[in-house]
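**Q** Following this line, the structures themselves.
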Structure 1
Amino acid sequence: MDFEINAQIAIEALSSYMQRSEAGEGKVIDQPPMRDLAEQLEISRFIQEGGLTGEVFRDFLDRYLSATTRLRHPGYMAHQVAVTQPMGAVGSLIDGITNNPMVIYEMGPAPATIEFMLINWMLKKVGWTPTPIPPTEAMTACGGGVLTSGGSLANLTALLAARGKADPGAWKAGNRKDLVILAPETCHYSISRAAGILGLGEQAVKAAPTDLDGRLIPDRLPGLLRELREAGSTVLAVVANACCTAVGLYDPLRETGQFCRENKLWLHVDGAHGASALLSDALKHHLDGVELADSLVWDAHKMLRTPGICTALLVRDHRDLDAAFQQDASYIFHDKEQPGFDFIHRAEECTKAALGLRLFLVLASEGEAAVGAYVEEQTSMAQSAAGWLRSQPDFEVAVEPESNIICFRIQGSDELQLELRRKLIQRGMHYVTAAEFRGQQWLRLVIMNPKTSMEDIQGLAEELRGHVDRS
């Protein structure tokens with residue numbers, strides 16, 4: 001049958017693609033003009049005529065893969081996207097074939113059960129009480145959560161739950177005008193985006209006090225809270241980073257959590273990238289106090305090596321998340337015999353992929369200890385790379401890495417750093433990003449790829465020096 005033939009073609013092509021990428025063959029990034037690429041892939045013809053099967057599919061797939069960014073290439077040091085564990089990708093295939101929109105149990109008992117158990121596993125790692133199985137309407141003191149399509153949607157849902165606590169009538173009557181969110185300026189842009197979507201407006205996001213490195217200063221929160229209350233504002237939530245996107249530093253969660261508990265404020269921790277440190281005995285101190293939070297975002301498609309997009313939104317009290325959405329649709333929400341658990345009242349998505357299967361297959365094939373070791377190894381690699389770069393007379397490192405993120409720069413102007421990044425991408429053998437920190441522009445490495453070595457870091461440095469010499 002066509003499926004078996006085409007699946008075998010895809011497996012052969014992808015196996016070769018992985019092997020060549022991991023060996024560092026070819027470029028890590030290549031960006032042909034979109035018009036040319038559309039013609040090379042014959043997209044319009046295939047849409048109109050079909051016929052993409054067998055050897056025609058094999059030829060197309062070769063052209064397609066040649067125009068992808070090779071995350072498995074050792075020169076990939078750019079964005080916070082997982083270099084996926086292959087079994088997770090198998091999970092994507094299984095989900096694609098079964099296509100169970102498991103947001104209600106009857107549409108996917110197996111994926112719903114896996115998600116339920118994964119949420120409980122993550123709740124335990126945070127230090128919160130897992131949900132009993134089977135759950136009951138009478139359950140009170142336990143956590144809850146849902147897997148959703150990315151950290152941005154999870155941050156939005158967390159703040160929606162916080163709004164429900166601060167302003168229970170907002171869902172029907174709209175927001176009160178006094179609601180504000182306290183967040184460090186180093187927080188992810190999805191926080192201000194969520195404020196806009198919620199109808200609060202970006203101006204409702206007030207800058208929380210930070211030190212020169214962008215970390216929250218808990219001791220200054222009481223004064224700011226007093227000023228806001230005197231001005232007639234009500235704090236909907238305090239947001240903390242674990243870790244921040246630009247440089248990978250963690251906010252002091254225990255002190256911030258204690259302040260929020262004392263003042264009955266919702267604490268939301270954006271742990272999209274850094275929460276995976278909870279799997280490492282050597283690194284979990286960075287999240288000391290996370291159990292004091294009310295909600296936590298944790299991306300599996302970053303440091304848990306899971307195909308995108310798979311994010312956990314976790315809450316200390318499941319009732320806060322269960323009350324976040326209010327809806328009426330008789331074809332879904334009605335009394336029925338319930339042998340399992342419906343996630344639909346916790347998720348923005350009405351049709352939700354079996355995200356948990358991808359994460360589960362990663363964990364089930366490797367074991368949580370091995371995944372935790374990966375987090376440690378990537379962080380250690382970043383620290384070693386930072387130490388080597390710092391030892392070079394022509395390089396500067398912004399701050400000692402607390403995660404697998406390094407910000408560094410070569411001697412020269414801010415404009416030079418951006419021009420060097422452009423030249424790196426143009427040549428295509430090393431792929432890095434850039435970030436602004438302490439008022440300066442830095443080149444930014446994210447060591448996601450387990451194949452990236454010190455030799456690759458040194459090769460990157462030599463290429464940068466070569467571009468400087470030629471400029």
Structure 2
Amino acid sequence: MMEVPHPPHRVVIIGGGISGLALAHRLSELRREHHLPLELTLLEAHERVGGVIETQQHDGWLLESGPDAFLSEKPWAVDLCRRLGMTEQLIETQSSFRRSFVLLRGRLVQIPQGWYLIAPSRLSTLWRTPLLSVSGKLRMAMEPLIPSRRAADDESMASFLRRRVGQEALERIGQPMIGGIYTADPETLSLQATFPQFAQMERTHGSILRGLWAQRQQRGQATRAASGPRYSLFLTLRHGLQTLVDALVRAMMPSVSLRCRAVVAGISRTRTWTLTLEDGGTLEAETLCLALPAHRAATLLKEVTPPLAQMLAAIPYASVATVNMAFRAADVPRPLDGFGVVIPAIERRRIVGCTCASLKFPGRAPQGTVLLRAFVGGALDHQWYELDDQAMAQMVREELYLLFGIEHPPLLTSIRRFPQAMPQYLVGHLERLAAIETHAERTPGLYLTGNGYRGIGIPDCIHQAELTAQRIMERLVAFQPHAPVSATS
């Protein structure tokens with residue numbers, strides 16, 4: 001008698017952004033924990049993995065083409081860095097510049113300390129800020145007296161803010177702060193899918209302001225009782241976020257077969273999944289994971305499950321561009337003196353906002369220079385994204401002149417475009433997502449993950465990917481034979 005080993009279960013992941021990489025890495029970890037035979041393949045259509053995460057080094061400047069940081073409040077990115085042995089590479093924002101601004105009638109106004117996105121945790125900061133008129137301040141101060149909404153269904157962020165804090169606060173603070181995160185139109189942005197904590201505050205405390213005051217007290221108590229490291233709100237890695245991508249690739253090798261420039265032309269399903277590649281090759285898999293934007297997943301699934309593909313295609317995306325420009329510090333007459341500025345739509349400018357990378361994190365620019373990152377496009381300003389590179393660079397220079405008085409040409413310009421990269425969580429997003437997940441569960445061996453579903457930030461994508469890996473592993477373990485199969489030699 002001899003034991004016949006169970007053949008390895010084949011899993012194919014399509015998409016090599018942070019979601020696909022985190023999924024593959026977690027599956028490789030779980031495989032070792034469960035001693036499960038698993039054949040893992042990750043396919044990426046482009047020549048590099050990492051998706052929108054891309055760090056460039058150029059003559060002493062460190063340029064982040066996509067995101068430059070992640071939230072420390074959401075623990076999943078920090079935990080992944082710890083498991084990868086990268087804790088010592090985590091760096092915080094520079095404490096002396098931890099302030100941001102809003103453009104108000106052409107001038108930069110600092111967002112008061114203690115504000116949480118749309119409202120103050122102390123009323124004293126409300127009375128002092130020039131961001132709102134006297135009537136706007138009185139309207140916000142009345143927020144605890146506004147009756148709570150009885151309906152439990154979703155509503156737009158604009159509707160919520162207009163109802164709770166007034167039109168002026170929406171236009172001058174809410175729209176640029178929240179729209180800047182999601183590059184979205186708050187008139188269509190889902191409250192429940194983006195900032196459910198505000199809806200919870202209204203339900204629990206009857207007021208955003210009362211909720212923020214209670215939260216401040218709880219945070220103070222937790223801080224006094226806490227032990228261990230505490231980070232600032234935003235973190236990054238010393239040599240750029242690309243090092244997280246590189247570390248994930250190293251950690252999963254050689255247990256994961258990583259193939260770049262592998263474009264999937266079509267998929268079909270009989271008893272297993274069959275993937276046809278543009279180069280004519282094919283792959284077979286029992287489990288298929290689409291770590292892709294929803295619209296790209298829809299294209300691949302339209303022949304396999306048309307209703308699911310139709311629902312995925314209904315999630316809209318916006319295009320954005322990041323423009324890095326470096327200047328001599330002496331050529332910047334009005335320095336930003338903070339992390340960045342968000343620009344309300346009512347200011348009618350052509351960029352969404354701008355950050356000063358050389359002040360936000362150390363080691364981003366040579367001594368005596370300033371590195372700025374401007375953001376172009378999104379749901380409200382898509383027409384500026386359509387400019388060619390030369391016109392976009394000139395437009396950004398004109399905007400930086402109006403903001404900071406910069407007349408001299410930049411020492412360096414880098415433009416990176418991300419077409420259809422930012423999902424728009426419209427009102428009712430969670431209901432649509434529930435229907436998508438129900439249909440996906442009816443398709444054996446199919447899993448979806450990515451920024452189109454339950455959060456757009458790096459920690460959210462990592463968390464969703466790792467939960468997906470856990471679900472896959474639970475299913476595989478459940479179907480794994482409990483004892484080896486015997487055969488006569």
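**Q** Which of 1, 2 yields 17.4 for mean count of other Cβ atoms within 10 Å over residues 112-119, as computed?
**A** The value was obtained from structure 2.
**Q** Between structures 1, 2, where is FRET efficiency 1/(1 + (r/R0)^6) of positions 352 and 392 (r between Cβ atoms, R0 = 41 Å, to 0.05) highest?
**A** Top value of FRET efficiency 1/(1 + (r/R0)^6) of positions 352 and 392 (r between Cβ atoms, R0 = 41 Å, to 0.05), among 1, 2, belongs to structure 2.
**Q** For distance in nm of label points 7 Å out along Cα→Cβ at positions 264 and 280, the calculated result is 4.0, so let me know which of 1, 2 that is.
**A** The structure behind it is 1.
**Q** A value of 3.8 was computed for distance in nm of label points 7 Å out along Cα→Cβ at positions 120 and 456; which of 1, 2 is the source structure?
**A** It was calculated from structure 1.
**Q** Computing helix-only ellipticity at 222 nm (-39500 (n - 2.57) for each DSSP H run of 4 or more, over all residues; to 500) gives -13500 for which of 1, 2?
**A** The read-out was computed on structure 1.
**Q** Looking at relative contact order in percent (Cα under 8 Å, 6 or more apart), point out which structure of 1, 2 has the largest value.
**A** For this comparison of relative contact order in percent (Cα under 8 Å, 6 or more apart), the top structure is 2.
**Q** Another question about this same structure. For which of the structures 1, 2 does the calculation of mean count of other Cβ atoms within 10 Å over residues 104-111 return 14.4?
**A** 2
**Q** Ranked on mean count of other Cβ atoms within 10 Å over residues 272-279, which label among 1, 2 comes first with the largest value?
**A** 1
**Q** Can I ask one more? To which of 1, 2 does the computed value 15.6 (mean count of other Cβ atoms within 10 Å over residues 248-255) belong?
**A** Source structure for this number: 2.
**Q** As an exercise: distance in nm of label points 7 Å out along Cα→Cβ at positions 408 and 440, calculated from one structure in 1, 2, equals 5.1. Which structure is it?
**A** 2
Laboratory data are not the source of any read-out in this text; all were calculated from the coordinates shown. This one's a predicted model, so the numbers in the text were calculated from it and none came from an experiment. Cβ atoms are built from the backbone, for glycine too; each structure is taken alone.
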